[in-house]
Structure P
Amino acid sequence: MLAARWHGRYDIRVEDVVPRVPRDDEVLVKVHWCGICGTDLEEYRAGPLIIPTDEPHPLSGRMAPLTLGHEVVGEVVRAARDGTGPAVGTRVVPDVVNGCGQCWWCLRHEEGLCPSVCVPGQQDDGGLAQLMIAKARTCVSVPPGLPMETAVLAEPAAVAVRAVRKVPEIIGAVTLVVGGGTIGQLTAQAVLAAGAASCWLVDPSEYRRRFAEAHSSVRACSPGDLDAAVADLGAPGLDVVFECSGADGQLTRSFDLVRPGGLVVAVGLGSGTQPVPLPALVLGERRLVGSAAHLWDADVAQAVRLLADGRLDAADMVTHQIPLQDLVTVALPLLSQPDPEVLKIAIDCR
């Protein structure tokens with residue numbers, strides 16, 4: 001099969017490889033589409049960041065070179081030998097958060113916090129390939145009415161769903177999403193789908209602001225207009241701020257924006273550290289929570305349902321569809337350019 005494999009910084013090769021034989025509890029998936037995530041791009045430009053290079057990962061036994069890609073949708077072509085999971089022909093979104101199954105976190109169904117967590121595309125072979133091996137029991141079925149070209153957004157949508165689940169008082173909340181990339185757009189829509197009273201999205205790109213307003217009831221503004229927009233809300237102000245950009249200074253800015261007693265959900269992952277203003281945190285009794293690794297049954301399954309019933313209007317978020325063979329020559333250069341009209345690039349692996 002063809003697979004896009006990371007060999008080193010600025011060294012990704014689409015090459016012919018032989019997939020390993022699936023274990024008894026694994027399925028073999030024919031990949032239809034695989035989205036490119038910011039983590040894929042960062043491994044290309046600045047890696048190794050997460051990819052093991054010095055010794056094999058303790059769970060997967062894999063190290064570079066390995067196949068990238070964790071935003072996957074495809075069709076089962078070989079079922080699990082132990083009888084678990086979907087049958088041959090089932091369209092699935094393979095979950096990509098695998099824990100050891102034995103540690104304190106895994107026993108609490110918090111596999112994303114497992115000290116040995118293994119994500120295909122990062123610590124194991126992923127889905128930027130014609131075939132992918134996945135855990136059978138954590139594959140989520142794609143309903144008949146959901147196009148595969150939209151279902152490829154299930155993994156980033158699961159990130160949004162999990163971020164919203166971190167807010168127990170979301171119903172009736174006044175909210176703001178910082179950052180209008182794919183995750184920010186999906187988070188803003190998931191916030192409204194969960195029952196928030198309103199949601200603003202702030203982004204410097206006019207294209208992304210127009211996209212947000214065209215696809216939901218989100219109101220959008222530029223960073224320069226944000227203070228005035230928040231002031232117009234009146235007391236008490238913003239209940240929740242979702243920081244989805246990871247940009248320098250935005251976490252501190254979120255504390256300036258959220259009301260006393262409010263909540264900041266950190267979703268964006270920047271490259272460095274950001275200060276947290278202790279007076280705003282302590283004296284204002286504001287709260288800060290991180291959100292990252294999704295669960296297949298609580299987050300991925302819900303993301304698929306929201307995409308299927310249209311509560312997440314995500315079809316147009318895939319702005320580019322590029323064949324696997326052109327990943328290095330077309331897709332990666334496109335992502336590397338500061339083009340505001342690129343949201344999600346989906347790679348055609350069929």
Structure Q
Amino acid sequence: MTNRAVGLADLPLRPELVGEEPYGAPQLDVPVCLNVNENPYAPSDRVRAEIAEGAARAAGGMNRYPDREATALRTRLAAYLGHGLRLENIWAANGSNEVMTHLLQAFGGPDRSLLTFAPTYSMYPEYARNTHTRYLTEPREADFTIDPARAVAAIEQHRPDVVVITTPNNPTGTATGFDVLRPILDAAPGIVVVDEAYQEFVQPGVPSALELLPDHPRLVVSRTMSKAFAFAGGRLGYLAAGEAVVDACRIVRLPYHLSAVTQAVACVALDNADEMMAHVAELRAGRDDMVDWLTAQGLPVVPTSANFVLFGAFADRHAVWAGLLSDGVLIRETGPAGMLRVSVGTPEEMAAFKTSLRRILDEENTDR
């Protein structure tokens with residue numbers, strides 16, 4: 001056995017992976033973590049005890065494979081979503097990341113393409129790369145909305161196999177209405193995925209694309225339990241679609257892809273949905289307060305329907321990000337040039353963010 005260190009350059013890596021780095025928002029041990037759009041409120045003691053009991057029950061059968069169809073979990077997810085959905089309309093996986101990977105394994109691939117509208121979620125090109133799917137983007141408008149006529153023109157030009165629309169969009173928080181979704185659905189030749197990871201945070205009365213499912217058999221609505229559900233550590237994403245789409249995902253999934261423990265604790269979370277999401281209205285209010293406060297500081301702010309705010313623009317956004325970090329406040333350096341994204345946290349976390357950013361802005365004004 002050789003003692004020579006071996007690096008990636010010494011391995012027969014796929015050509016398209018050469019020079020790539022693993023995805024990763026910074027995971028730093030800081031007092032105020034506002035960079036990955038989590039729900040900042042942990043489950044209550046009672047729910048934690050039920051989660052522990054559920055995990056213990058699952059452990060009693062750990063010598064057996066889990067239910068590979070996740071029947072109990074998918075039944076609960078259908079009940080949570082409503083809209084007349086049944087078990088057969090739901091697919092679940094390890095986070096919405098795996099849900100999207102399953103969709104591209106089934107409907108993307110070599111000589112196929114995915115079209116989305118940039119700027120948007122930074123993982124989409126990685127899903128495409130990893131499934132050998134050509135990644136295409138159409139720019140959003142200056143206000144980060146999607147122009148339906150331009151979207152339809154792009155679809156007619158590229159004839160993509162998969163179209164992905166994120167609403168509310170990440171990192172901008174921009175919502176996309178039915179006036180945009182319907183023409184896209186009518187024009188798309190393949191699957192249309194509406195990624196609603198942040199749907200629970202939209203303003204009251206804003207509809208979900210779930211309402212469009214009955215009339216659009218190639219529509220897929222993707223969700224996650226990582227955000228509003230305060231279940232990021234549980235790693236559970238899911239989709240709602242016609243039965244044929246779910247069957248396609250079942251073809252490409254790995255056997256027993258959801259562990260017995262994951263299924264058990266996710267069922268507990270869904271059984272306690274009201275409590276798990278009890279702070280959503282408070283987080284919406286915190287978001288709106290943050291928009292108002294940032295605007296009052298003279299900073300451009302993108303209107304948002306999610307649990308985060310994209311703001312800027314800074315000549316040196318990294319310096320602002322580093323200045324916040326020096327005060328123990330971690331936000332995300334992402335999105336268009338010069339802009340930063342802050343997740344909505346607890347009142348105490350938001351106060352710490354405001355104090356730190358105000359200090360940085362005051363120092364910048366003094367330097368001028």
Structure R
Amino acid sequence: MKKFDYDSLNDLIITPEMTQKIIQISEIRGKIEASDLQSHDSVLERLVEVAKIQSTDASNGIEGIHTSDTRLKQIMAKKTMPRNRSEEEISGYRDVLDLIHQQYAYIPISSGTILTLHKHLFSFTASNWGGKFKDINNQIVTTFKDGSEEIRFDPPAAFLTPNLIDDLCSEFNKAKQLDKFPSLILNGAFVFDFVSIHPFRDGNGRMSRLLTLLVLYPSNYGVGRYISLESLIEKIKSQYYQALKLSSDGWNNNKNDYGPFIDFFLSIVLQAYRELDSHLESTINKPKSVTMLIIDSLQNELKPMSKRDIMATIPQYGQSSIEHGLADLTTSGKIHKLGGGRSTKYVLVV
């Protein structure tokens with residue numbers, strides 16, 4: 001029988017690498033909190049706007065759910081109704097994301113919360129399973145870029161799901177009170193166990209990423225408001241799946257090693273804080289033109305970047321300014337445009 005051992009996390013060994021990541025996260029968070037955030041209001045507001053769009057796009061994109069950039073922007077601004085199933089699911093994610101960002105202080109970690117959030121996630125669709133635990137057994141399948149699939153894990157049977165979710169939430173909340181582990185460690189373990197239970201017919205991956213935001217907020221790690229954690233995960237999706245796979249072995253028998261997934265989880269949070277710190281630092285230093293910042297972004301990444309990716313790295317400027325900058329740089333031959341439509345990307349001319 002599956003039991004959640006949040007007293008020892010199956011005798012988890014906290015490696016020096018994990019400890020160092022936690023220390024770095026705390027240091028950067030402390031630096032940001034000690035700064036005059038009011039002087040960064042305009043940048044932070046733009047970061048929030050960009051992060052919401054990126055999070056909704058990336059988390060759905062991991063599951064193969066897409067729409068055009070134009071439609072995504074309209075949906076996020078609530079200026080249009082969804083036209084198809086993909087847009088319905090994107091709209092649901094948008095609303096749950098907003099709810100968590102705005103009301104996290106009043107949302108407990110409980111079975112009822114998880115069911116309610118899932119119901120909202122599918123509120124625009126005709127599906128009848130929104131807000132209901134799975135009634136059939138399922139499998140966790142990894143889909144690769146070439147379309148091939150691999151069964152990564154067989155979750156518990158459907159009839160066990162309600163009790164398992166209750167137990168998970170109860171043990172997690174107790175562990176948070178006892179404070180035996182750093183909160184980031186517990187948060188990562190909770191997200192991993194939720195994914196492993198795979199409690200719903202559909203939407204388990206998206207729910208896990210929404211719950212990541214929800215459990216981080218009360219621990220005072222609110223970086224997900226400004227930097228899209230979902231987008232960071234999407235960029236290294238293969239590593240995400242690998243960490244899940246490594247930590248899954250022995251899960252049903254309470255013998256799994258949480259280490260690989262928690263280490264990945266910490267890496268994502270650390271990367272988000274580094275990005276936020278970098279954005280805030282750039283507002284203190286001598287301002288640069290939008291074209292200079294675009295070149296800097298492409299130089300730092302050393303790979304083709306989409307307009308949306310570039311916008312995420314330049315919160316100082318709005319979309320219109322960045323579009324003009326891209327056009328000027330393309331015309332002057334300093335950057336090259338690759339592809340068209342949604343797949344359009346830009347690269348520095350060598």
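A few points about this structure:
- Comparison of P, Q, R by FRET efficiency 1/(1 + (r/R0)^6) of positions 66 and 146 (r between Cβ atoms, R0 = 35 Å, to 0.05) - largest value held by: R
- Origin of the derived value 0.00 (FRET efficiency 1/(1 + (r/R0)^6) of positions 234 and 330 (r between Cβ atoms, R0 = 25 Å, to 0.05); candidates P, Q, R): P
- Value -6500, calculated as helix-only ellipticity at 222 nm (-39500 (n - 2.57) for each DSSP H run of 4 or more, over all residues; to 500), assigned to which of P, Q, R: P
- Highest-scoring label, criterion being FRET efficiency 1/(1 + (r/R0)^6) of positions 130 and 202 (r between Cβ atoms, R0 = 30 Å, to 0.05), among P, Q, R: R
- Distance in nm of label points 7 Å out along Cα→Cβ at positions 210 and 338 from the coordinates reads 2.0; which among P, Q, R: P
Any read-out appearing in this document is the output of simple, stated calculations on the displayed coordinates, not a laboratory observation. Keep in mind the model is a prediction, meaning the values are calculated, not measured. Cβ atoms are built from the backbone, for glycine too; each structure is taken alone.
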